[in-house]
Structure 1
Amino acid sequence: MHHSPTDFGYEFVNWTGKSVAFHISKKWGKTLSIRATIDLFHRLHLTLLRPRYQPAKGDAKKQAWFKKALQKFADRLEPEDHLMFLDEASIKWSATISRMWAEIGHQPIIPQIGGHKGVHIIGAVDPRGDRGFFRFTPRLKAPQFIEFIEYLLHEIPTGKIYLVLDNAKVHHAILVQNFLQLHSRL
């Protein structure tokens, strides 16, 4: 079970009783019921596990330093200022993860298959004010990011707005940099 179904040319992404029974039939010409396939899994010391995505690993020391520096910054803000955390998310077509058969102790990893169909959401939360601002957009480029910042400026009419962002390209696009030069509240 170290190989995924896609390694054998199948379109399904995980091993289930049904998919393994199909593979056995195709490769060796032997017909097994799904129940017999599951019994075989147990005899081979396999178990049902939910796969996990494998996120990029962060640096714990850098994260701790950032949290401390951010808290120092937040402590110096004026009462009318706003410290907000902004990020984007994409809702895209992708495989649904469910439990699958795998060797005990070896959690399966499913590669994310990207696609262009979906919708994006931009959101900013203000933990001190216990509120958030969100917008859906069909694209996530500099003009849409600027539209969202304009929305924030409109919804928060007073005080400076400090945005904590990740390093997405859209955040430091030239168009965005030019926009920020014109708005001293940001």
Structure 2
Amino acid sequence: MELGRFPCIKWIKDNSSNTSVLQKFLKIRPSGRWLMLGDHAAQSNRQLWTAWHCSERRFKRNKSLARNVDAEFIRYLAGTHHVSDAFQRAGLSDDANNGWLVYLPECDDFSDGMAFPKTSYSEIFENESLELLELLNLELSEELPSLSISNANILGLESDNIDIEDLENSLIGFILSSEFNS
């Protein structure tokens, strides 16, 4: 499934606490389809779209393990069926100065077991993401998701024998293993 750039942007913050940023974010986010991830969690567009597809499919079939789509998405990124472990692995750490603002597009079509995002998702993301950053006093970073073996380890992927060239496929397999082991 090749859908292009996943709707997320990296942010940088000053000395404000992550707890206060998250609390404010949860109060002002437009919907539960907006979430924040730790800097290490978003590594590639294919990784993010795969986690999105798996979480949407689970919700459409009423078989999700998490109560909310944002938690289900995080659960897949972290490759686990334990929601609390997922937040520890893919969430913001207390001392992080940056992270990702993520929008999970609504599913427009669900046929033959495939989920497809509504075509308006990029407009929604672009219209609301910069406003959210401004309201949260966060600075936009131009950095895009990038592959990192050490960051994959933080997510819980055992990467002893994985080369950087194979990392993206390993992250996708990590997500899918959560699908089959749940």
Structure 3
Amino acid sequence: MYAAAAGQLGRLLAREAITVVYGGAAVGSMRALADGALAAGGRVVGVLPCFLIDTEPPHPGLTELVRVEDLHERKRRMIDGVDAVVALPGGSGTFEELLEVITWKRLGLFLNPIVIVNQNGFYDPLLAQFQRPVEGRFMDQRHLAMWTVVSGVDEVVAAIKDSPDWSADARQFAAI
């Protein structure tokens, strides 16, 4: 179910001429995302740490493979220069990357859209947890506008296009 949705998202992004940048491995939902984009004629860039190449071989059809030294460089290279970040249902790596890019946005280091695909309520517990810092006054209510939540991959492209601007004014706010 999640892999099929990832493949559908890959096809949708390719049709919009949106390059997919992801971790580069040939396994799981992210492989399905890459397969979908490639099947639709899209461009797919994989960013893979050298130490993972033996345990998570790179996708054989990538348009481009960027080899990096470690996970920190991988995240930086995956996020630098992209127009949006989309979080599909995933594991600990997905959670860690999502929380880091939200932190970067909060600090004004990444100003582009963040879209969370809450397929079948996958992210409901995390979204509820995001309310807790607001309730405890660790975050302002306005910080909840840093990301957009959609229920399915068919809503991702519109969510990217309609994402609220996190401009210089928001960056100033984000830095307090």
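Coordinate-derived values only; no laboratory data. Computed from a prediction, not measured in an experiment: that's the story for all the values here. Cβ atoms are built from the backbone, for glycine too; each structure is taken alone.
For the reader, a short list of remarks on this structure follows.
- When FRET efficiency 1/(1 + (r/R0)^6) of positions 6 and 62 (r between Cβ atoms, R0 = 30 Å, to 0.05) is calculated for each of structures 1, 2, 3, structure 3 comes out greatest.
- When distance in nm of label points 7 Å out along Cα→Cβ at positions 142 and 158 is computed for each of 1, 2, 3, the one that comes out at 3.4 is 1.
- Comparison of 1, 2, 3 by mean count of other Cβ atoms within 10 Å over residues 70-77 - largest value held by: 2
- Across the set 1, 2, 3, distance in nm of label points 7 Å out along Cα→Cβ at positions 14 and 134 reaches its highest value in structure 3.
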